[in-house]
Structure P
Amino acid sequence: MKKGTPISEIMTTEVITLSQEDSLDTAEMIFKTNNIRHIPVVKEDSIIGMLSYTDLLRISFADAVYDDEETIDTIVYNMFTIEQVMAKKLVSVSSTTTIKEVAEILSKKEFHAIPVIDNNILVGIVTTTDLINYLLEQF
């Protein structure tokens, strides 16, 4: 394992994003279609929040109770906006931050994805899965 390897070596650069005007139904479709768990929320080129699939699960508690899951989700999702559900206090890193530094941040925090920002512009996202895959490649 090379010390000092920048996160840009393993981050996802083709980031799928949402705007605060998008619906939670749209967000759920994007999560499921792309098999992802975190979506940055942007306004123009700036990131304003992060929505996780877990955030959606927290508000769609009715899934476990009712058979008509799709209808219930739509009703619940219409009660909230992306801005109300997304995480707003984000930790971010630059593309030159080392993989080790990112791993340390993720190991101490209760989230699993970090936006990568250079010059106030979202350039990527790194997740715990990216770190695990990187570690596995080392063996």
Structure Q
Amino acid sequence: MFHIDLTNKEFRRLLDMVYIGNWILNSARGEDRFTDYDDVESLIFAQCLQQPGMEGLYEIHDGVVSPSSAFKDGGIHEAIMDYEDNVFYEILAEELARRDMDFTPIDSSNYEELSDRMAEYIAEFEENGVDNITLDK
């Protein structure tokens, strides 16, 4: 058995982190979920049953405790979307920069060039999103 003393605020942050972690691991897996992560999420959210003021953060379906709709709709997905946007733009910037460099292997001699090109793309994406991206057909 494992025990951690957390304030209510710290525990609330832990709920966010557990949900976000499980979302990242399982949201795109369909039926091929990592169920052991779902189980851990359920165990952590079940702790809400013993904490005053956390009644709205969980739901129980068929004996399984899970994050409530109110929890999921309470802003956590905005944080996930911010993360996904950041990752998307970072990967896109790196891929475009590598393309511009003819996919030359990156080492100490050209890492700065890669970084500079990526920074230019990131600046463009911060200003315009993907509005200026076009594809030649």
Structure R
Amino acid sequence: MRIAIASDHAAIALKATLADWLRGEGHDVADLGPETTDSVDYPDYGFKLARHIASGQATCGVALCGSGLGISMAVNRNPACRCALVSEPLSASLAREHNDANVIAMGARLTGPDMAIACLEAFIATEFAGGRHQRRVDKLSAPEC
């Protein structure tokens, strides 16, 4: 699976841990940055990740910042992305199963490396159930607000 990963400066270490774990599992990982802990703006990296997913360059994505909140909001600005902020594996699997999430977001200041790996593992292992959930997911990409 081709997976894109991006963070802000607060999540550099978690990004490296997750990228290494994904590669160890045999996935093709596109690290979209940043590369240092110099302060950056999470929307820039959330938007970059969203464009990568929307263009089909990756099957799914991982978005990380200090809390996971800001970068998930940035990713969700793109109608092709369904980014779910999670902190434990059940939410990660339900995001895939019921909401067809194609991006998982986590907060490096709130989620430790072992839990983040467990969340990512659940996210990747779960397939979208379709069925009754499909019409709801379709609405997410075409809001009539």
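No lab work stands behind these numbers, since they all come straight from the coordinates. As the structure is a prediction and not an experimental result, all values here were calculated from the model. Cβ atoms are built from the backbone, for glycine too; each structure is taken alone.
One of P, Q, R was used to compute helix-only ellipticity at 222 nm (-39500 (n - 2.57) for each DSSP H run of 4 or more, over all residues; to 500), and the result was -13000. Which label is that?
Considering all the candidates, the number was obtained from R.
Comparing mean count of other Cβ atoms within 10 Å over residues 50-57 across P, Q, R, which is largest?
Going through P, Q, R one by one, mean count of other Cβ atoms within 10 Å over residues 50-57 is largest in P.
For which of the structures P, Q, R does the calculation of log10 I(q)/I(0) by the Debye sum over Cα atoms at q = 0.16, 0.18 Å⁻¹, for residues 42-81 alone return -0.49, -0.57?
It must be structure P, since only it matches.
Here relative contact order in percent (Cα under 8 Å, 6 or more apart) was calculated and came to 23; which of the structures P, Q, R was it taken from?
The correct label is R.
Tell me which of P, Q, R gives 2.3 when you compute distance in nm of label points 7 Å out along Cα→Cβ at positions 34 and 98.
Q
If Cα extents along the principal axes in Å is computed to be 42, 30, 27, which of P, Q, R is the source?
This value belongs to structure R.
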